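**Student:** These notes open a run of structures that come right after.
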Structure 1
Amino acid sequence: MEFHDLSHDLRRRLTDEGLRADEVRDIVVRTLGEDLAGGDDVTSRACIDQGQRSRASFVARARGRLAGLDVAHAVLEVVCGPAHLEFTVVRPDASEVDAGDVLATVVASTREILVAERTALNLMCHLSGVASATSRWVEAVAGTGTVIRDTRKTTPGLRALEKYAVRCGGGANHRMSLSDAALIKDNHVAAAGGVSAAFARVRRASASLPVEIEVDTIDQLREALEAGADLVLLDNMDPTTMRVAVEVARRHELASGRSVLLEASGGLTLEGAPEVARTGVHFISVGALTHSSPILDVGLDFEDTGPPH
């Protein structure tokens, strides 16, 4: 099956969303290739006349936050070709949707819509699930000033899309890659011979790169603050210990004139998020946003089918 390029307008929209259009197309092509396995949709080819066109709608089956509509559009453009496709957005990404809401409509070859259907829905349902979960965490800490962030615990090959979905849910992105910033974790500390030694080696390697240090005790926090960390990750601390950590960081800021951001991570739950946020941490990072969010159910409903052309 011939795969088509993306239209200029869709490429521009993807870029505006912080996505690389060529990367999105590559993901779409790989996913379609997995579905077709080098062959064709034998059922649609047997049942549907060549040239038949249909109108169909993407419809939400549950309440949630939408993400990935332009990715679904990309699937249809790759399969149908932009010139042979009418795709109309009804509810844009980041919208709150209810069961029964029409999200977008498509008019194209019936066979080609059916080829694209499962890939488009798999991606949009997954991304909308990530956005929906993120929005629940964001709502849980509303009014505290704490920001919900993701992690690098993403589905291999889908990181850019999943982190985009987090943004649609109102969250913020942590590192996109290992090269964005330095995060000194326990294994780095052990290998380097301590928190201060690890920080010094990273700072020698790059004078400008943001450096975050993971700690799990107040003593390690003090060492990280003295070393000069820009951000400290409080790993698996209970809220009582976090409150102590926040106070230690505040006293350090008063004494040094240098503020340090604090991030809570590890063992956190949605129910416990408000209490964690009220400790005064700046960020809560949640790996489950990308590695464990259930999908938001979306379907594709055919409205009418025209005669073959």
Structure 2
Amino acid sequence: MMRKHYQIVERKLVEKPSDQSPITIFASPDESERKYLVEDLKIDEHTLSSSLDPDELSRLEFEPEHVAMIFKRPKNYSGADQFFFKVSSAGAFLFKDRLIIVISEDVPLLDSAQMNRIHSLHDLILKLIARSIIHFREHLKVISMISDELQKEINTAMGNKQLINMFTLQKSLVYYVNSINSNGVLLEKLKNNAAKIGFTPEEIEVLDDILIENGQCYKQADIYSSILASLMDARASIVSNNLNVLMKTLNIITICIMVPTLVVSAFSMNVGIPLAKRAHAFEIIIGLAILSVISFMLFWRIRKW
């Protein structure tokens, strides 16, 4: 539970602990805060729940006293996530002179360098979505780097760990592709309803630029997802082939041990055998054992097994 208040001073966001501030962020609101949002601010309860649901799609809704927007943003990654990059939802509720932002976790949503030169509440909404796109692109770069490292490990690995990690990355990219595409639908709706929402011509130009950036981000995520999907089968085949090579090597070693063992065992049986009375019987038997190994290796090479 966390509530922060901001206002725009000289085109910069300044935190101001006052309920009368034009910008308020609710991070993981508790029951009392939800009650305030639903009963006092007349925010639809379903829409409020959607802003906290990571599986909810981006959308735009018009209410009597405000405009409700749900958009997707990537969650901050940590080592405990085990290569799974998660996605969260955020809600922006635009009133005539106030903006309410609802998120599921306490993150520095307005503290990034992109949150400078804020002209209006509409401009802040656009920057929030733009920051989300930049965040997606940063994560895509990290996913690409991790994928390259995993591919190098898979080339020599025979276990399932690297493949499972690769599958987890692929699953993350599927969520990213859907989320970025969902944000694109939201941006299109914002553009189509720009006059109704109250965007200025300058803000519409910014919206067009954000649409282009989101489209590029979507294509990048889609390409990464397609590449990983196509490589999964190939990488699984490499692991299987590595295992076959290992089994072949172990078979060679096993047979090489068994062949001289057979020769030595024949001369160690508790019956009368040739060479029993010869002084150099031991050296002759060892020589025959070595000769059997050499003969087997030559036979293996000739057959190209």
Structure 3
Amino acid sequence: MLHNLKGAIALILAVTNVLVIAIPFFSAVLFKFLLPSAAIKRGLTQLITALAWQYNRNNAWIFQGMSHIEWLIMGAESLRKDGSYLVIANHQSWADIPVLQCVLEKHIPLLKFFLKKELLFVPILGAAWWALDFPFMKRHSREFLEKYPEKRGEDLAETKRMCERFKHSPVSVMNFLEGTRFSPEKRDAQQSPYQRLLKPKAGGAALVISSMGGGIQELVDITLRYDYDGEVNIWKLFSGQIPAIEIHINTLPIPAHFAEKDYESDQVHRQEFKGWIDALWKEKDKKLSPPATS
């Protein structure tokens, strides 16, 4: 009963947070879209980003104030607000994104996600992602490139062009390398060599690094573990049914030559990059093996 009451109050606060932030946020988005001045657009982008930060801070207050979760965070002291990072993490639940935003909002720039270009047309959210300068990319399939080889490299060049805006200001790019949430059934179906992880898709991380042209020099590898036996979701997070969340943060340099290589066409680089990611995944699987609390 107490969990349901906590969850209801937290949900009401979360919805209120959305409504309060949404009015000034989308007003600024509209003006950014309509006004021609580049200087005004930059100012509106700063305002929109500040509102997104405030939304995350409010959510963090709701999580910490209502759910009484014990946050076990290790490694955050190495992070900087003025740094640029590629952030990767294991993916267990839709709760992962608000949890990561809650944990990281005091330490690094606002998380941005590389999104498929088609998502630009998602109602409301597409406008919000565009206003926050999330990079939209269009990747040609292998079948398409076999049919139209002259298009090879076109999608990478477009993505690099979109990333030019990030080269002179701090940025955090988030990528869930597993591509989908973990479950034992998915693990078994893809014959993953890991006990608590799906196979990582290294191509997405390689695209971010090469697109930024050396603008991102550090990787933030996060291992996320919930002290809960059942399925984790937003409701259980809000209602305080998850007693503790364990977050291991490992910050390491990205080899400089990765930014100069083409993952798709350079087979030697592709194998080296996959090996780098696989080594990180092996360590991550070990961290997920012991119980979260004694």
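**Student:** Any idea which of 1, 2, 3 comes out highest on Kirkwood radius over Cα pairs in Å, for residues 15-94 alone? Each step should come with its number before you reach the end.
**Tutor:** On the way: 1: 14.8; 2: 14.0; 3: 15.6.
Going through 1, 2, 3 one by one, Kirkwood radius over Cα pairs in Å, for residues 15-94 alone is largest in 3.
**Student:** Check the numbers for distance in nm of label points 7 Å out along Cα→Cβ at positions 111 and 175 across 1, 2, 3 and tell me which is largest.
**Tutor:** Details: 1: 4.8; 2: 2.3; 3: 1.6.
Answer by largest value of distance in nm of label points 7 Å out along Cα→Cβ at positions 111 and 175: 1.
Just so you know, all these numbers are worked out from the coordinates, no wet-lab data involved. Treat the numbers as computed from the prediction; the structure is a model and nothing was measured. Cβ atoms are built from the backbone, for glycine too; each structure is taken alone.
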